[in-house]
Structure formats: structure tokens, C-alpha cells
Structure P
Amino acid sequence: MLTCSGTPASIREFGLNYLRSTGYEYAVFGDTDDTFSENRVESSLDLLEGKNLVVNDIDLTDAEGEKTRVSYIGNRLGESFDFTLSALENYNFVGLGNSSMRLSDLETIKIPPDLLAVDWFFFTKYWSGEASFTSEAKTYYRQYGENTVGLGSVSEESVLRSLNVKLKHYEALSVFSDVFRSKFENARDTMKKVRYREFFEEYYKQVIRFLPQNPLWWEDGMVIEEFNENTIDPK
């Protein structure tokens with residue numbers, strides 16, 4: 001049995017690097033909180049024959065495992081599609097609970113120890129090659145009090161938390177990409193403005209207005225540039 005201590009980011013870094021060192025060709029990831037459809041492993045391995053990354057759909061469940069919303073991602077983005085890295089710029093739908101990937105080209109992994117959106121950073125930084133999403137297989141994603149990274153509900157608290165997560169995420173990636181350097185600057189500017197209650201109240205109204213149904217991980221922490229021009233006073 002492996003042992004490791006540290007922050008959640010450090011522990012995941014350790015586990016991913018260990019997995020990389022084993023020599024396995026593929027990995028089908030899973031979270032201990034979740035369960036999966038019976039065909040998930042078989043479906044993932046079939047698709048990995050032609051892809052580097054495979055992402056499956058999610059059914060949301062309560063703490064007892066009863067389904068509350070089915071095909072959460074598929075109902076938002078489509079039941080089957082290929083995608084590129086740009087799909088993960090403003091939000092995430094690829095987690096270590098609903099993905100599988102080819103390991104052969106994976107380089108040594110380094111994750112900032114204080115990072116919150118570890119999965120988002122990992123796949124944005126270290127995945128390369130073709131990727132595919134499918135609703136044919138499912139992860140049954142448990143939503144309960146101790147699971148703080150939920151889906152399907154939005155509040156003032158979740159918006160601020162997601163915006164803070166985006167800020168740290170973009171900052172970590174800004175040293176590798178001009179795209180993310182610009183996104184970091186925009187997120188930083190938005191964070192400065194929402195500290196003022198009057199501004200935040202108007203900002204929050206615009207988040208509710210523009211946020212799509214079935215918002216994905218960290219999507220509710222919208223930066224001002226994601227709104228239509230002139231919908232919010234930038235002063």
C-alpha cells in the first residue's frame with residue numbers, strides 16, 4: 001500500500017507520478033466517493049484505442065446513491081463529441097472521477113501544492129492528443145455535505161469560491177501560456193472589483209443571467225470578460 005502525506009494537490013501529484021512509473025498503457029480513473037456504470041471500463045478502453053483521453057458522462061446522486069439528475073454533462077454539451085484543449089479554458093468537465101487516459105506519453109507531473117482545482121490543472125497542463133466525450137458510460141457522482149466540489153447549484157458563496165479557484169488556476173498556468181496569462185489578469189481584475197458589495201450584487205445578477213443550464217465545474221466564477229460587452233459597469 002502506498003503512503004503519502006501533504007495537501008490534496010501533493011497527494012494527487014504523488015499518486016499520478018506513481019501511476020506513470022508503473023508502465024501501464026492506460027488508466028481508468030475513479031473517485032472513492034463515486035460508483036460507475038458496469039460498462040465504464042470496457043467503453044473507456046475501447047475508445048482509448050484511438051484517443052489519448054476519454055471522458056464519460058455523469059449522473060448526479062444524493063448521499064444515498066439515488067439519482068437526482070442524469071447525463072449532467074451530456075445534456076449540456078452533447079452525448080458524444082471530440083474536443084480540444086480550448087474546451088477547458090473557462091470551466092472543467094474532465095475530472096479524475098470520470099476520465100481515462102493513455103499513459104505512454106505522460107511526462108513527470110508537478111502540481112502546485114496549494115492548488116484547489118487539481119484535476120482541471122492536471123488535464124489542462126499534461127493531457128495532449130485527441131480526446132473524446134461519451135454518454136454511453138456513466139460516473140454516479142455523489143453530492144453531499146462533505147463533497148465541496150458539487151455540480152448543479154449556484155449561490156453567492158459558490159460564485160466567489162469558483163472565481164478564487166479560477167484565479168489560482170490561471171495563475172499557475174500563466175507561466176506556460178499567453179492565453180492563460182491574459183485570463184489570469186482578467187480574473188484578478190474581476191476579483192478586485194467583486195470585493196465591493198454594490199459591484200458584487202450587480203455582478204452576481206449577470207452571472208445568473210449568462211450562466212448556462214447545467215453549469216460545469218468552476219463555471220459560475222465568471223470573469224467580467226465572459227459577459228456581453230457593456231452588461232456590467234467595469235468601474
Structure Q
Amino acid sequence: MINIAIVEDKKNEADKLIQCLKEYEKRQKDSKIKLEIKWYENAERFLQSVRNKVNHDIIFFDIELPIQNGMDAAFAFREIDRQTPIIFVTNMTQYAIKGYQVEALDYILKPVEYSSVVGPLNKAIDLIQNNLEEILIIQNVQGLIKISSRDLIYVEISDHKLSYHTVNETFYGYGSLTDVELKLKNHNFLRCNSSYLVNPRYIKSIEDQMVIMKNDDKLKISRPRKKQFMNDLTEWLGKGNIIW
């Protein structure tokens with residue numbers, strides 16, 4: 001189930017978009033995509049739902065909203081959530097172009113038509129499916145430990161000992177980095193050398209032959225792997241992914 005939020009003050013405009021989304025769902029029978037759609041008539045109600053931990057996987061923001069416009073609401077939302085795809089819906093192109101400031105995935109020009117919704121929606125769904133978490137189960141002296149791929153910054157191997165560096169702590173286990181790489185193959189982890197497998201979401205910067213992670217660890221990029229590593233990172237960013 002994919003939860004979609006529509007933030008639009010005009011009911012007739014919201015209804016048009018809902019109709020397009022339902023038509024999209026109807027045409028996706030083979031992929032079994034199901035959409036749960038919630039309509040919010042103003043930004044305040046939407047942001048309150050976010051604060052109340054209501055789950056939204058994709059957000060369609062009208063930019064021209066009363067009291068608090070969609071762009072301002074998107075900025076407020078990004079202070080809480082850096083990942084969920086935002087798609088702006090507007091009849092003013094100049095505002096939509098500013099979407100990069102809140103890392104908007106795309107925009108749709110009014111009047112909304114099915115043909116204009118399909119592309120951005122496909123892009124958002126692909127992004128969501130690529131970001132689904134993988135649970136790694138490792139065994140060490142403490143027993144079995146579960147690690148979410150979303151919390152994993154990078155994996156390091158040294159003398160057949162694996163170190164799983166997460167946002168909270170580091171866990172240790174045994175095995176091969178290649179096996180971990182295969183387990184995470186659908187989650188875009190990248191090899192910068194034979195000893196490290198990195199989560200691109202936690203990359204802060206690239207400096208010469210080093211990857212600087214958001215925990216400030218510095219990982220060396222080997223010369224043989226640098227071209228492929230940079231190509232893979234560029235491709236990942238080109239799909240609309242964002243670095244947290």
C-alpha cells in the first residue's frame with residue numbers, strides 16, 4: 001500500500017487529481033500497486049498529520065494555498081522529513097522551478113491531466129521501492145542482532161571480521177563483504193574499495209580519494225574502483241534520490 005497525501009484547498013482540483021490517481025491504480029493490476037489517498041484542504045492540517053505520525057509515502061502539494069502556501073509548507077515538512085517525495089501541482093511554472101530548494105521530485109502543471117501525472121508518479125513509486133529497507137541479521141557473541149539497511153552507514157571488513165556502522169552504534173560479525181553486498185544489492189550500497197560498502201544516503205562529501213560520511217568517518221576510494229563508484233553515485237542521484 002502506498003499512502004498519498006494531496007494538499008489542495010480547492011475540492012474540484014483535488015478531485016481531478018484523485019481521479020487520475022485512481023485511474024493509474026486501475027491500470028497497474030499486474031504490479032498490484034494499491035494507493036491510499038488522503039486529501040488535506042490546507043497546509044496546517046497536513047503538517048498536523050505529520051506531527052501526529054500519520055504515514056505519507058508521496059505528497060502532492062498545491063503551491064497556491066491560503067494562509068500558508070505549499071512552498072512554505074514544504075519547507076516546514078522538510079524540517080521533519082528529508083526523504084518523502086514531494087510533487088508540486090501548480091499553474092505557475094516559476095514557483096514550481098523553485099522546488100529544488102525543498103528537493104521536490106517533480107511538478108505538474110494545472111489543469112491536471114492523467115498524462116501529466118503518470119511520469120512524476122512513476123518516478124516517486126520507483127524511488128519508494130528502491131528505498132524499502134532490508135533487515136540484516138548478524139550473529140555475534142551477544143547472539144542474533146537485527147540491523148535495518150536504512151540505519152546502516154557503511155560496512156567494513158578486516159581479517160574476515162565485519163563491522164556494521166549504524167547511526168547509533170557499531171555491531172560486529174563474521175563473513176564476507178561480498179555476501180553482504182549481495183544481500184543489499186537492491187538498496188544501492190556502493191563499493192568504494194575492497195574493504196568498504198557505503199550507504200550513499202550518508203555521504204557528506206567526496207574529497208579527492210576520500211568519501212566523507214555523515215558520522216565524519218573518512219573512507220578511501222581505491223583508484224581501480226573510483227570511476228565505477230562515481231558513476232554509480234551519479235546514477236543514484238540522477239534517479240531523484242537525496243542525501244540526508
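Only the coordinates and a few stated rules stand behind these numbers; no lab work does. All of these numbers come straight from a predicted model, not from anything done at the bench. Cβ atoms are built from the backbone, for glycine too; each structure is taken alone.
Looking at structures P, Q, which one was mean projected area of the Cα convex hull in nm² calculated from, given that it came out as 13.4? Label of the originating structure: P. Each of P, Q could give relative contact order in percent (Cα under 8 Å, 6 or more apart), but the derived value 12 comes from Q. If FRET efficiency 1/(1 + (r/R0)^6) of positions 52 and 92 (r between Cβ atoms, R0 = 35 Å, to 0.05) comes out at 0.70 when worked out from the coordinates, which of P, Q was used? Derived from the structure labelled Q.
Between P, Q, which one scores greatest on distance in nm of label points 7 Å out along Cα→Cβ at positions 180 and 204?
P
Here the criterion is distance in nm of label points 7 Å out along Cα→Cβ at positions 156 and 172, and among P, Q the highest value is seen for P.
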